[in-house]
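Have a look at these structures, which come just after this line.
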Structure P
């Protein structure tokens, strides 16, 4: 595959594509018969096992962004591409040791449940709903634009048609199958993606005596020793630290990841899920690092950047080099599968926020019927899908990479301090939660807008008011500070009493004696 042959789907890619769609539709049909209540729709009735949930959690990260994006960055700049992998991986142990069991013990479907229960204030759900929907829409739009471009390059399908097909299938998965279907689609996708990465790594290293060191040495010899050193992608140390903070703390507090804690039976299962997920993700990202260098050597940076300036076509090009058109077809189909799985998970998170947090808990004050909640959930699913499709069509050809930084920054600055303080600080108050989350949200939006990411990369200005591309190093401490000060200024005796009453539940769960 080269610039002249790109976009010409081969028989293998179409065959694997159809097989995946047929298998996922069969799963949706099976799940639809078991999805009757809001508990089934939002959390699969808490019936997902730790291993299954761990693989599904890994599926949220073992995605096209990691497989294609990180490998592509490594293939073009070398070592620096690893910062995106390492930063994201750190977020999973953070969740494991700080959040997994407490969140599962306090919540039902969302982290809005956790704050509302901890602070005894249902109105806090309005703020959590705003941040959750903002993060979800950012990720959805980013996935849709990336998916349209990718499908156009891989299959030759018209961009607009690809957007509508992706939107249609994600609607089917979520509306009919709910969380159960979404979970199993994620599991299948994660298994296929991991298998593809393992096979490609073996085929690549076979050409270098099955030794990654030999591969790295060959890359350094051909492209210079700088490919094994940091500094080519991010030269400012503060930018590197800020990006790492955003990735680590942002991943640990992404709403669609947190929501998976509520699909397992108890806190212990949530913790075990994260052990499995962290293991799978760590191994997978190390493989993508090797594959990036393999693409650099076997395909060449000129051909990779010629196909896509961001390097996203490095893995398909490497797959064709290693296994011919059939293996390329398999990789193309798997890449498409990852997009469908991720957008489905995002969609159900947004639907849960609208129907459970905003409609039932806030508007109906917890008195909404199952029929009403399910109706609103499905209507919200359709509305969010249409928003994602329309924005995906409008932003065709635009650089939407800034949405990744924006979403992780908002999650790190608004969500992480709120979750951490709600679980571990007994003097936390409603005023502290609301002010901290709003400051985290507003400061992230403001800093991103005036950063080089927007001003120079998107608006094409010659300079930017603020030097940092990612504001987490400023916004996260600011959110913590505002939360603490506001809580201390609005301290009441019942705040600590409330915490002491639920501390046992935070640590042991609601069913423990």
Structure Q
């Protein structure tokens, strides 16, 4: 294994990773000479920064992109790409374990080749990194600077000893894992998404601190790869903001995979004994401990706002909520905008992308695009997945909006049954007395794919009545959406309508006679 001497906290690599490193941060890169003034300087080379820089340069703007680590940010290097790669492999192992259910026979024990799993992850990360390589960005006309960028005034920023002047700037520095500050944890050593994918040997036992999306995805994936997992969640609910029946299905799935879930449980201290890590847990008056090889922390994200000179630029922020922006993503300095995790409540890659497009449009062109007009779906990539868009029922009721819900269980969907993936449901919420879609929750193996159709309907103003007219290919699991729309249409057949249509058909029969 090789280590990067210039970035001591970056992941260890083998030789297959060298191309990825050359794409994300070439070892021989030399920062360009700064232009006299840039139309846009982007601070941060993650998803939001890349979308902004590429979008601006495509319209002919002079653009500089500053990154202090690796192009691609968390999503490519230590987030979405590696995690979803491992989740896919873990699903394969789960299917192999369940082969008899599908009429297949697996003779002998299934061995998990953990190093091979991690090697596949690194190969895929390497492949995807080519799309956003530094050389490709430079070919597109973007001036790429590596170093710690810091604002020195309302229209200047310094990086690696060079001063860049700008007409507009975008802060897209992202976020980092929240430090839970548990006594003894740092001394014992722990993993986050930033280093969990460094593992080359499979641990036997792991403690996951946090029962949110990151904790659940990590727990299930590693459990399916043969690791004994315990989740400690300090709240009384699992995935607390999701609908209870949705969260319960995922909780049952994790339990089926051997994950031990401890709710209302706080990790109060960590210590080591030899190579073992021992976590002390408290649940009300009950105290216990769990002995593991590794601890993974997934309790939230903290915006990267420190050390970038926001004070000198006149940009207001706090360390919990991030940079203060208005609905147009403009900061308290009218020259500077922000996008992505550093300023948004919902820290998703697709939100970083969408917010960057809005920020660039508002910064460089006449227009007033608003964040509040976006329809934002999200998904927790467990198996089954939980996907949601729009309002929850409780939110609608808090606003005094009457709600009617149409539910289709996946075990009533032919393709879900043939796939052996019939756990879950599709719920679509409409305003009572109308077909206006307020929100939807899908629990299914492919919920993240299915939710996009409902997001499109909400974003385009399409009601559930119109959605029922959309022809879906048969058989697909997404047909559950049309089934929910058909269920709405059946409610329109009131006794009055039925009586009127009955008289009509009676008249026709009489005429025929």
>> Say we calculate Cα Rg over 2.2 N^0.38 Å for every structure; which of P, Q gives the highest result?
In response: Q
> The value -10000 for helix-only ellipticity at 222 nm (-39500 (n - 2.57) for each DSSP H run of 4 or more, over all residues; to 500) was derived from one model only; which of P, Q is it?
Replying inline: Q
>> Using FRET efficiency 1/(1 + (r/R0)^6) of positions 187 and 371 (r between Cβ atoms, R0 = 30 Å, to 0.05) for the comparison, can you identify which of P, Q gives the largest number?
In response: P
>> Comparing relative contact order in percent (Cα under 8 Å, 6 or more apart) across P, Q, which structure shows the greatest value?
In response: P
>> If you rank structures P, Q by mean count of other Cβ atoms within 10 Å over residues 219-226, which sits at the top with the largest value?
In response: Q
> If you work out mean projected area of the Cα convex hull in nm², for residues 43-242 alone for P, Q, which one comes out largest?
Replying inline: Q
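FYI, it's all coordinate maths here, none of it is from the lab. Keep in mind that this is a model prediction, so the values were computed, not measured. Cβ atoms are built from the backbone, for glycine too; each structure is taken alone.
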